[in-house]
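What follows are several structures.
Any read-out appearing in this document is the output of simple, stated calculations on the displayed coordinates, not a laboratory observation. Fair warning: this is a prediction, and the values are worked out from it, not measured in the lab. Cβ atoms are built from the backbone, for glycine too; each structure is taken alone.
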Structure P
């Protein structure tokens, strides 16, 4: 369901972040707290996004429920025909919402997706616009280097959130992922398993640092009726 961003969009995004880093100049000690704070915020955004997508109701009456509960092979002609009849009837955003729900009973499917597919929607909808706005801010204002560095890390962390999520559902990950887990900069599959066990806690998928706050927000949203468990599956 998810698609890679066009190659020119991905290239423009990388170039845009590189330009911002050039504006940031020579690193100093202020970069360290800015980068750590940005890494926390990126994790927080991953958790809030995950929570919203998990519980946001899908568009009813278009066949998403039939797709979600399809009992046969998802490689079969019948399923492919069903999918090809349903997906054109919903928006790209609605497809992304469905993907989050479909991930719960089939978590390994996310880990099998290519890197550029995992981050494609984020680049299209959020990361590239945010990066271009940062370029504009650097051109118009005297933005401190530490603020630029933190912004770049925030954008990069948000962009990679679904990739990091996918690494939690496979074992053949790059060495950098294992190294970042060992020092606590990425969460472990065991920590993420707590989310799949209940679907009511620990929504963050980058580091998990923000999960205590996200869990508090989730409980408040549930108690006020802003979220409903009926939204976990397409009807």
Structure Q
């Protein structure tokens, strides 16, 4: 996996934008840790409309229209959903990057791909509609995951479907169909799918950070 990080860093200037907003001004880092006073009552975030209003406030405070961040961030926001409450240790370590943009925003492939798998992970707080792409770069195979999409996009995609670099293949979904989150893209890189199909952990137990960071490199190398 360190070799994959090196390879992605070497080619970072050649990737197409996944979201057009990231090439513009008005992008701010958003903090979803316990240090953020807006998240002092995470149980409020079970109400997705209230959570959406919190996102708007966080963006307005930074005079931004797009929010980004979260790789290996230990977050409190997953307390809103029992989906992350594992018996031994709650999962709160984010393995991807989130980009908070309006529903309907187009999502494009950063480089040539084929569709690996698609699924509607339809649990409260889950990915909702999900697409996983398979890429090959300098002979190395890796994957990119896109969560919280629209259901209508899934109908036009199937495993093996070819997607060109920069081609729009999906859109940011609205809640509740996107897993019941304020609209955003979860973007994650994966070195090995480990036999999984249509899904892959996007949040891990903090004690397992070294393992998952080795498997899921920093998405900022690509996005």
Seminar exercise, completed: From the coordinates of one of P, Q, P(r) over Cα pairs in 10 Å bins from 0, in percent came out at 8, 35, 39, 16, 1; that one is structure Q
Exercise. Rg/Rh (Cα atoms, Kirkwood Rh), for residues 110-197 alone was computed and gave 0.96; which structure, P, Q, did it come from?
Worked result: Q
Problem set entry | Label whose coordinates, when relative contact order in percent (Cα under 8 Å, 6 or more apart) is calculated, return 38 (choices P, Q) | P
For this session: Match the computed value 4.1 of distance in nm of label points 7 Å out along Cα→Cβ at positions 46 and 158 to one of the structures P, Q, and report its label.
Result: Q
For this session: Compute FRET efficiency 1/(1 + (r/R0)^6) of positions 38 and 166 (r between Cβ atoms, R0 = 41 Å, to 0.05) for each of P, Q and report the one that scores greatest.
Result: P
Seminar exercise, completed: Highest-scoring structure on FRET efficiency 1/(1 + (r/R0)^6) of positions 174 and 214 (r between Cβ atoms, R0 = 25 Å, to 0.05) (candidates P, Q) is P
Exercise. Of the structures labelled P, Q, which one yields -4000 when helix-only ellipticity at 222 nm (-39500 (n - 2.57) for each DSSP H run of 4 or more, over all residues; to 500) is computed from its coordinates?
Worked result: Q
